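Participant: Quick heads-up: structures coming right below.
Taken together, the values in this text are just the output of simple stated rules run on the coordinates, not laboratory data. The structure displayed is predicted, hence computed values, not measured ones. Cβ atoms are built from the backbone, for glycine too; each structure is taken alone.
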Structure 1
Amino acid sequence: MKIAGLQKVSLLDYPGHIAASVFIAGCNLDCGYCQNRWMIDAAHVREAISVPALLEWLHSRVGLLDGVCVSGGEPTIHADLPDLLRQIRGLGLLIKLDTNGTRPQVLRALLDAGLVDYVAMDLKAPLDARYERMTGRVVELADVRASMATLRAWDSAARQYEFRTTAGPGLDVAAVQEMAREIGALESWALQLYVPPREAATCPALSGDELTSLAREFAVQVPRVSVRGVDR
């Protein structure tokens, strides 16, 4: 496992908590719109901080931070992820996991072991052939559905999850409307504005106004839908 980045304080990454965000290099997808494309291939990423140094730093922040957001990349592709989470848990910190939901067995094991308090799972596209086009990889849609079912079975007052969708190029209004049918009435779903990297060519994507309009459209069906990245 290689840590590609550390954001020492975030008020946004873990809803309702002051957290540090840890970015683990390596991903099993290749989404063209990903803000962290530079860390997809872990072999070409320079380590930002070692795991022992991270844990030492987190120890020094106990009482100041509520928790840690473990993101990437895709954290669940790493065999040593459970050990990292156990050590963070040993510090008494809450843990939020960001995942693409393609490794349902790993996700289920982490939840069963009590190593995660909050999960944010990305939904990339409607659950059909468009998923592969958006992610740049062959994706077993049954795995995505299995991860969704796992979260639904796990959720309680103390254990929370959300789905989130970045409205990257290739995702149009009709596609987002189809995705809304997959979200339950009591589930949180965040629609995130796509912000192209500076070096990327400009590609058409849904605007903030379009996302806001969609959220209003879904408000009855999915009351906990929200829009992120849009100034209001």
Structure 2
Amino acid sequence: MTDLSSEAVLALWNGVDAGRVEEYDIWHTREHVPERLGVPGMLSARRYERIEGALPQFFTLYGLESLDALTSQAYRRLLDNPTEWSRRMRTAFRGFMRLCCHRAASAGGGLGGWLLATVVSETADFDSTAWRSWLMGLFDDPAVVAAHMLRTDPGIPEVPFNVGGDTLDFPRAGAILIESYSGTALAESRQRIEASFTLLGAGDAARNTTLYRLTYALDRSSATRCRPLLRS
């Protein structure tokens, strides 16, 4: 279930020290994501890498049965007791941002290999007719396969560890994700989409739109078949 049809979503952004990007990709693929999908209520995961834009280099998206998964004892044990490899990787993170979200609205279906993502402030009223009409209007572009509006729940506790680098100064009230099979098409539509954010009163979203390419996806049903990487 790699399409984003779950009730809740965990959206994570981070950079990584330049000398450890290859290690990050291996760790995230072979240890971190399969480990997370072993937590009850965590259904699917995707990792993206930035092509162009203001948001951090890597974007990870988890589909959740509900946000209760993020307050469960099983999830908390992973946060409090990381593997030695995970502990070392945390020191390489830069510019970490975590949004625990309810899926306010979605349209379309499937999984696109390219994603235009942005974050929004409280001025983005996803329940309004204007925003719902905007969401459906995205599909006038035949390359758009799915789009989602996510609303942050501020009641979920932060992770119990610190990450290095500058503190990110992005709005955190929610996120907008637009999926496509074509990075070229999304890049060509980007200016028009940013202009629509401004018209809707969410200029912060226009400033932060970022184009990402999908690099890995895994769902819970296949996570058990992932083979751990043996490390000396």
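Participant: Match the computed value 20.8 of mean count of other Cβ atoms within 10 Å over residues 6-13 to one of the structures 1, 2, and report its label.
Facilitator: Attributed to the structure labelled 2.
Participant: Suppose P(r) over Cα pairs in 10 Å bins from 0, in percent, for residues 102-173 alone works out to 15, 41, 29, 13, 1; of 1, 2, which structure was it derived from?
Facilitator: The correct label is 2.
Participant: When you work out relative contact order in percent (Cα under 8 Å, 6 or more apart) for each of the structures 1, 2, which one comes out largest?
Facilitator: 2
Participant: Which structure, out of 1, 2, was FRET efficiency 1/(1 + (r/R0)^6) of positions 78 and 118 (r between Cβ atoms, R0 = 25 Å, to 0.05) calculated from, if the result is 0.85?
Facilitator: 1
Participant: Now for a different question. For which of the structures 1, 2 does the calculation of mean count of other Cβ atoms within 10 Å over residues 46-53 return 17.8?
Facilitator: Computed on structure 2.
Participant: Between structures 1, 2, where is mean count of other Cβ atoms within 10 Å over residues 30-37 highest?
Facilitator: 2
Participant: For mean count of other Cβ atoms within 10 Å over residues 22-29, which of 1, 2 scores largest?
Facilitator: When mean count of other Cβ atoms within 10 Å over residues 22-29 is computed for each of 1, 2, structure 1 gives the biggest number.
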